[in-house]
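Next up: the structures, one after another.
Since every read-out is calculated from the coordinates, none of them should be taken as a lab result. Predicted model only: the values in this text are computed from it and were never measured. Cβ atoms are built from the backbone, for glycine too; each structure is taken alone.
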Structure 1
Amino acid sequence: MKKPTIYTLAQELGTSPSTVSRALNNSPKISESRRRAIKELASRRGFKLRDFSPRLTNLCVLICTGTNDETIFSDYTDQVINGVNRYCNEQDLELSIYSSPREKLNSIDVVKELFRRNVDGVIILNANSKCNFIEQIEKEKLPCCCLLSGNPQIPNNILSVNNQTPARKAVEYLIQLGHRHIGFLYSAPNNQAQLDRLEGYKSALQAAGIPLKEEYIPEMPTSPETTGIEYGFQAATRLTEESPEITALFAASTDLAAGARSAFYRKGLSVPEDISLIGCDDNPHAEYFCPPLTVVDIPNIRLGQSAATWLHRKIEGDSSAKPPQEPWMEGRLIIRETTAPPHSE
């Protein structure tokens, strides 16, 4: 017979490992009757309390990648992790980070690996329909939250924001300024947020009766090692050479916008006199572009805090915990100095 652990006790009781650990540690957050029931089961199963050492609840940020060599820290992941960390500091929780390629996560007992790391709940970044391991996490009842995207067959664990609407508003703003030749840059074919921004771009053009031109949407990088800034530079360079009539560009991330801005400078194009530019995610660098960058603001730090709050409630066994739906999650357009009406021909 296998030696009992807090995880096997939690599974038998239909609760979370953190609830079991708190009860065994006489936490006042657990009711007296609940503590007694957990301790009685631990005694019957031969689980010795002296083997139990108190620890903090561990919230893990699991970063899915395409390959072993893919960079895991971007402005987006930095901001999300900062938001999670703020909540953990406020609530005296432990934060851990675990990164692995999707293919590897699908091939291992990912729940066993997370338990080995003393994880009580997991926030998953960069998940998509290929992340079959999420089904394993849900089956084992490990509290989880997929941020922005996840496996569409398992929709109840996804915390997202509306990326289509603010993207559409950004393109509508360019159209109102008089632009009709508007390009779009994105670099992550499995990133649902960027795909939603692409749909917002398309819907704005369609509503205005402007034909969609595929040549205004460059092909994505073939190498996963190509960074957002590098690809933004390469793609914007091609756009200015192959479609010189473009007067505005909407980039699905700030990194892409930074690369595009460099490409325009190399080509002798002024922003916004010759070409307008809008990026996504208002990271700290955007306001200090030269000129300051107009952006679709997605509050990633606040999103990380909300994900941690929701996950913590699930770990605590709050059956009423639902993904937050608040006005700030709609995003907003921040107009700065990289957008202007096009030059009259």
Structure 2
Amino acid sequence: MVAGRRRRARRRASIVGVLLVLAAALFAASLVYGRTVYPIGDVWAVIRGEEVPGATFTVGRLRLPRAVLAVIAGFAFGLGGVTFQTMLRNPLASPDIIGITGGASAAATIGIVFFSLEGAQISVLAIVAGLMVAMVIYALSFKDGVAGIRLILIGIGIAAMLESVTTYVLSKAGQWDLQEALRWLTGSLNGSSWSDVVPLLVASLVLVPLLLSRTGALGTLPLGDDTAAALGTRVEATRLVVVLAAVGLIAFATAATGPIAFVAFLAGPIAARLVGPGASLLVPAALVGAVLVLLADLVGQYALDTRYPVGVVTGVLGAPYLVYLIVRTNRAGGNL
């Protein structure tokens, strides 16, 4: 048994190391590659604060904040998504499936179309709406505790309602507001700046350690409330703290980039396949999220004839997996 734990720990450490190297390589490629390809030495000089003709603006003002935002947002989406999936013991329990990102999107669309909000105002509105929708879902699903399937079904219903709200608002939008709202709803890193990075970075510095500090307690929740309580976990208190922290990460990431589709949904299952059973998925899934966003952004910018926002690429990747998961669940008689 001890040998098995050591094997799992070594495998998890190896996977984390590989993901870190892969994320670093994709991050470097995001800075080096573009319409103009800069030597790695010039890129490193810009990062150190030196003036390099051409590269100072292109790398320092355009590519660097975009790449940093991709890493932090992907990390936040991956960590937030796998937290819900672990806590509720269900791969469908992802924030973009159960309506949390839908709440942020609906609020942002209303703000853009009806109130002409922009920039930081949209971000604040999206964050508040994401948190409020999460609390509504949590409250409606609470009955002698929170049952995972009940929360998921309520969340899917609320997500459908919010999607209808978003569609209605878009139908009332003028041409300019429609373009802005659709750009935000797609999930995009275009036009990223340090003003987008800073709020998400600050939120991550607070919320990521909070989530990671609950790793042990979170690991007992899939065993069931009674078993978790018998093991010394304060079930509802832990669940509430974990939900707030995970929703906060998702809301801040959505406010910074828009709802990048399926990253929160895919990161956990991919990490589970890589790491194997019996190990915490929080850090591996967060790194998978960062890799997915970096890779999707590079593919969307340079691998195709037309440039696509990162959310379009992740949507193409995630939709088939969602169909596969539903088909597999149906064949298993509803047992996820």
Source structure (of 1, 2) for helix-only ellipticity at 222 nm (-39500 (n - 2.57) for each DSSP H run of 4 or more, over all residues; to 500), computed value -24500: 2
Taking relative contact order in percent (Cα under 8 Å, 6 or more apart) as the criterion, which structure among 1, 2 has the greatest value? 2
With Kirkwood radius over Cα pairs in Å, for residues 91-242 alone computed per structure, which member of 1, 2 shows the largest figure? 1
Which of 1, 2 leads on volume of the Cα convex hull per residue in Å³, largest value: 2
P(r) over Cα pairs in 5 Å bins from 0, in percent, for residues 131-178 alone from the coordinates reads 5, 21, 21, 16, 12, 10, 8, 5, 2, 1; which among 1, 2: 2
A value of 2.4 was derived for distance in nm of label points 7 Å out along Cα→Cβ at positions 67 and 307; which structure in 1, 2 was it taken from? 1
